[in-house]
1. Out of I, II, III, choose the structure whose coordinates give helix-only ellipticity at 222 nm (-39500 (n - 2.57) for each DSSP H run of 4 or more, over all residues; to 500) equal to -22500 when calculated.
2. Output the label of whichever structure in I, II, III has the greatest value of mean count of other Cβ atoms within 10 Å over residues 121-128.
Structure I
Amino acid sequence: MNFLAHAYLSFGNEDVLVGNMISDFVKGSRQLNYPPGVRAGIRLHREIDTFTDAHPATIAAKQVFRSDYRLYSGAFMDVVYDYFLANDAAEFPQGALEAFARNTYHTLGTHAEWLPEPFRQLFHYMKQQNWLYHYREPWGIYKSFGGLVRRAKYLNDSRPAEKLFEANIERLGQSYRLFWADLKPFAAEKFKQLMIK
């Protein structure tokens, strides 16, 4: 999953939100440098990623991007899932996504001392350009596709991903619905377990 899903699946816990958002920037034993709640968020993020990669709906949906993007097809699906989550009225009724994005930026800003420098730089643009809210628009995820390509060693064009998304939007939406129905309760249970430890 991408940034919006990880933020949302922090279940309103500020420390878990921080950990969930910075997890990809915290390698190995460095997680031990963080408070227990942030460490729980780091672990929750990794549990979510493992579950996502192994889910049959994700495996099937990645085939849309596989021929053009090979090993990066999963990264494109992470972004696509955020598009459907942002447009899921059951999770974000009217106006809720904008408020959620604003609150997420505020929370991360007030915990800036725990943000690794690479994430801090990324967060500046995330907030400035309001990524979390704009995932609801195709152009918003196309910008994310472009960022993914810029960061990848062996990719140089995100336009095929845009066309594949548009051509397969119904199929991808169905994959999201099947996947989300399993992911949300899984993440909620993992969150509960991590909060007990």
Structure II
Amino acid sequence: MKTVFLDRDGVINRNPPNKGYVRKWAEFAFIPNARKAIRELTESGYRIIVITNQSGIGRGLYSEEDLADIHSRMIAEIEKTGGTIDAVYYCPHHPDAGCECRKPKPGMLIRAAREHNIELSKAYFIGDVPTDIEAGQRAGATTFLVLTGLGQESYYHYIRRTDQNGYRPEKIFTNLYAATRWLLKNDS
């Protein structure tokens, strides 16, 4: 089965102001056409897995129960429009914890691949920040950068810097829906 990994904040939902955290459902706002993109991927036979760093848990800003509520409601809203999220993997650790799951490390992708029998070299990872791109490529997936969320800032990061350790997105799109349209037309 074809698989698309999606980062959450900045790809599916808007980032809160001032680089904050989505701490409760009332702060969650879908990016325009994100649900439509997920529906079209679902209808085309893609498995969709969310891969997200959630260091707000490790920082004590919200709990794993709060996050479970957000993800449950996000999945329900996506299902109402005909889309499916097959799984959500998250890293709850503080950035200084040294865990193996926090992006840019590929731990969540590797775990998902093992648990869902995914051939990572045939999978896609769509994100809005360099850590998404690095994690996806370290796992062996094809990576797309979207310009929503922190994507525009990330795009300029790639343009200005040359020390990216070779981690650059294969394609750049304005948003998840544009990436989806390209994928559905070109992935065979």
Structure III
Amino acid sequence: MANKISAEEFFDDWSVKYDDLFKAPKSYVHYLNEAAKIFHQYNYHQGSILDIGCGTGLLSELLQGNFEYTGIDISSKILDYAAKRGYQTIHRSIETALPEIEDNSYDFVFCLGSLLFIEDVKTAVEHIYRVARQAILISLDETTEEYIKKFAVPVYNHSKITVKNAIEDYFILGFTSSTTGISIRTRLIYIEQNS
């Protein structure tokens, strides 16, 4: 295993070029547009959104409607960009931020491209279910052994975990890593909460 750096350090370094990398044709992140497409199928146009691992807040550019965004991210530099897009921000790791969020406190919870950084994904997913009032959209990346070994930050493959009550649950080509050149399949999962 190569020497790993902290996720905070990695994303702080990437904050300036984050949007360009996410939109670049070579490493284009397909799961963001696919997630927006799934979400819009269910005709949601307003409400509060918790965006876990929000990055620079790109999600707000993809969703059409009147939403209030709150983002959790480990990188303060990336959160500065999200705040410029109108996000309320929580500068913490996902593992420490989620347990402190009240039950049923957001209409919608998105967690796209972030669960691969969490070792105990089952606990994180339980918190996501607890926090969401209406719907959940998460992605699980099928990280390969080569990607896990080469990526600068510790990552995990949770693509095979069982997720209950999913209405949509399928794989797409999620992204091609700009640092390793490895293509990763992403499992997109959409869940509606019972009111």
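1. On the way: I: -22500; II: -11500; III: -8000.
Only one of I, II, III returns -22500 for helix-only ellipticity at 222 nm (-39500 (n - 2.57) for each DSSP H run of 4 or more, over all residues; to 500), namely I.
2. Numbers: I: 14.4; II: 23.5; III: 18.2.
Ranking I, II, III on mean count of other Cβ atoms within 10 Å over residues 121-128, first place is II.
Every read-out reported here was derived from the displayed coordinates using simple, explicitly stated rules and does not represent laboratory data. Just so you know, these numbers come straight off a predicted model, no measurement behind them. Cβ atoms are built from the backbone, for glycine too; each structure is taken alone.
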